[in-house]
Structure I
Amino acid sequence: MITQEQLKDLQERTAALNRYLDVDSKRIEVEEEELRTHVPDFWNDQKAAEAQMKKIKTLHFWIDSCDEVAHAAEEVATGFDFVKEGLIDETELDELYADAIDKVEKLELRNMLSHDEDKMDAIIKINSGAGGTESQDWAQMLMRMYLRWCERHGYKTAIEHIVEGDEAGIKSVTISAEGAFAYGYLKSENGVHRLVRVSPYNAQGKRMTSFASVFVTPLVDDSIEITLDPARISWDTFRSSGAGGQNVNKVESGVRVRYQFKDPYTGEEEEILVENTETRDQPKNRENALRNLKSILYNKELEHRREEQRKIEDSKKKIEWGSQIRSYVMDDRRVKDHRTGHQTSDVNGVMDGDIDDFIKAYLMSGE
């Protein structure tokens, strides 16, 4: 049975969430925002209307979530008294407490996602490292892991572009993940992922180490202003095909956009390449490619801002893109995140998309 101290801690955390999230102000704000939707010409500008509805939906999420947490905490407090009176048993109270703690922790975690970009959809790009078929198979395993994670959380996914491996696996893939706070959660996956296993592709049955990189960017929408210089854009088209070279597209629907980017802060130049073969409709693929290009440029601006902030907050650990963040050791049944120290022996669960504990550990660490 839970203790009086545990009940007090639950109540304090619930009250703290209400203060942090300023729920009373949000109740007033949502009423004002909903009044704006009642004007006769509200839907004349559909994009503005959709943005307004999205804002209202976000406010309702915080209000409803806080109400749900408060209700769960009240049930525990009532249950605590009921146990003393013999109206419910200790097992029922413990179940109420476990449910309330789960709700509190989920809301505390969501509260960590305070940056503007955190609420956005995400673009996940996975590239296999050196090592041929073994690394390409590892990249495909990671692709499945993230697709399963998205499925678990009700996120909509689409394969924007994929390059199949020579014998098995994939060389690279770009996935869009659409859903509330997709980027906020998935940004924890940025970096190099290391696999150690007895390779099924090695005739001697040797233990091999493979690497794949994961790069996650926020998926910008029309509410984000990103300026593209038309003079720096060039397009190519190509025939796209399905897995294994089948279902060859006789029309050049695949698009490739090259953008000559000049960093406004350093003056350095680089070519950004984005490909899209998501549909058989070339105009739609061009639209998707431009959207992804804008996402990359937006992320570069975010990275600059974060770097400036890191210089100020030198107490925080600096994380460079390309650092090894996590190891998956199959034979030892161990997955370990090197940034937070969090690890699990449930390798199969992780590869099936159960990575919430790793994401939570990263976000709660304040990296």
Structure II
Amino acid sequence: MNQGSRRILVSLKNNPYEVVIANNALKDIGSELIKIGIKENTKILVVTNSDVAKPYSQEFISKLKISGFLPKLLIIEAGESQKNQKTIEIIHNAAYEFKLERGSLMIALGGGVVGDMTGFAAATWLRGIQIVQVPTTLLAMVDASIGGKTGINHTGGKNLIGAFHQPKLVLIDPYTLRTLPEREFRAGMAEVIKYAVIGDFELFKLLEKAPNIESLKEIENDLLEEILERSTTAKAKVVIADEKESGQRAILNYGHTFGHVIENLCGYGTFLHGEAVAIGMIAAGKLSLTRNYWNISDDSRQKNLIKKAGLPTSWPKLDFYQVLRVLQGDKKVRDGKIRFVIPKGLGKVHLFDNVSESEILKSLSLMN
């Protein structure tokens, strides 16, 4: 591995693994796999999409072959609308044709959608084979690739079908962000801001002070690497404390409860996931205001930081009863009660399941 790499250990009891952050890390995929014990002649199904395949897959596959592995490339359609049973069947069919065995490996090379689907396919092929995540979007780097949550969407809601299946390794190459569309980069910044609000006030202040967080071109490399390291470390700490979301890990859903409503009712793809989460964080902030958990200054600082990242801040025109219907179908509902992550100050959030319909309506009315 080249010098300057940053390594974060996700020290789970049964399945510990590293998150490795390094420029040009894609070139080191072979040596990193050897390091974690993947044997020579192992069959590897590399799943990606066309946008990622064009600039990266040829060299990536070449490096795997040079290291003695037997890789096969599968290009699938990306996008939230493709996150379904049909795509999983395509991956499973490729696994069957390539004769993947229990000792084989899948690699997800791409964004969060590719990572979620490949992870779920790996979790369900032969009752579970190994998966390595190689995220190429900011959102996937700081969130989706870490923690083992895999899955696909159901017509009734986002990620309702899935499994916990931890990766053997997460390999992050910041250079891959250079080919990421700016809108996708901004969407990833929503998850970075999420970490700042739920538990890293120093990161929040760092983002506030930065001249520009809306465009990758304007962010210095040192700041980008610190953003990646602080965000992945924050995610790792929560995952270590609560691997299967029985308690504390639910704070990672900050902004997501409202965000999933927007994605569901507006149609997947209308808003990118990070854009919906950004709006969801502002809605959760208004919920905090109605309960006097945080003050107007905190609420404004959050909104201003989200706006600074070039993200949307207004609640879309949606029927309130439809909003309630989708909220009740969310996978975070417990005993019929909707669980909300609500901030109690910048850098601190709590879980609540006693939020009334009138509070939700009041909060959304304060949005625009």
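Of the structures labelled I, II, which one yields 2.3 when distance in nm of label points 7 Å out along Cα→Cβ at positions 134 and 166 is computed from its coordinates? List each step's numbers first, then the result.
On the way: I: 1.5; II: 2.3.
Label of the source structure: II.
So semi-axes √(5λ) of the Cα gyration tensor in Å, for residues 150-349 alone, computed for just one structure, reads 30, 26, 16; which one of I, II is that? Write out the running numbers ahead of the final one.
Values: I: 30, 26, 16; II: 25, 20, 18.
Only one of I, II returns 30, 26, 16 for semi-axes √(5λ) of the Cα gyration tensor in Å, for residues 150-349 alone, namely I.
Thinking only about FRET efficiency 1/(1 + (r/R0)^6) of positions 198 and 230 (r between Cβ atoms, R0 = 41 Å, to 0.05), which of I, II has the largest value?
II
Which structure, out of I, II, was FRET efficiency 1/(1 + (r/R0)^6) of positions 214 and 326 (r between Cβ atoms, R0 = 25 Å, to 0.05) derived from, given a value of 0.25?
Working: I: 1.00; II: 0.25.
Answer for the origin of the read-out: II.
Quick check: -0.53, -1.21, -1.22 is what I get for log10 I(q)/I(0) by the Debye sum over Cα atoms at q = 0.10, 0.20, 0.23 Å⁻¹, for residues 174-277 alone, calculated from one of I, II. Which structure matches?
Values: I: -0.53, -1.21, -1.22; II: -0.31, -1.13, -1.30.
Attributed to the structure labelled I.
From which structure (I, II) was Rg and Dmax of the Cα atoms in Å calculated, if the value obtained is 19.9, 61?
Working: I: 23.9, 77; II: 19.9, 61.
Checking each candidate, the match is II.
Work out the source of -13000 here, i.e. which of I, II gives that when helix-only ellipticity at 222 nm (-39500 (n - 2.57) for each DSSP H run of 4 or more, over all residues; to 500) is computed.
The structure behind it is II.
Since every read-out is calculated from the coordinates, none of them should be taken as a lab result. Predicted model only: the values in this text are computed from it and were never measured. Cβ atoms are built from the backbone, for glycine too; each structure is taken alone.
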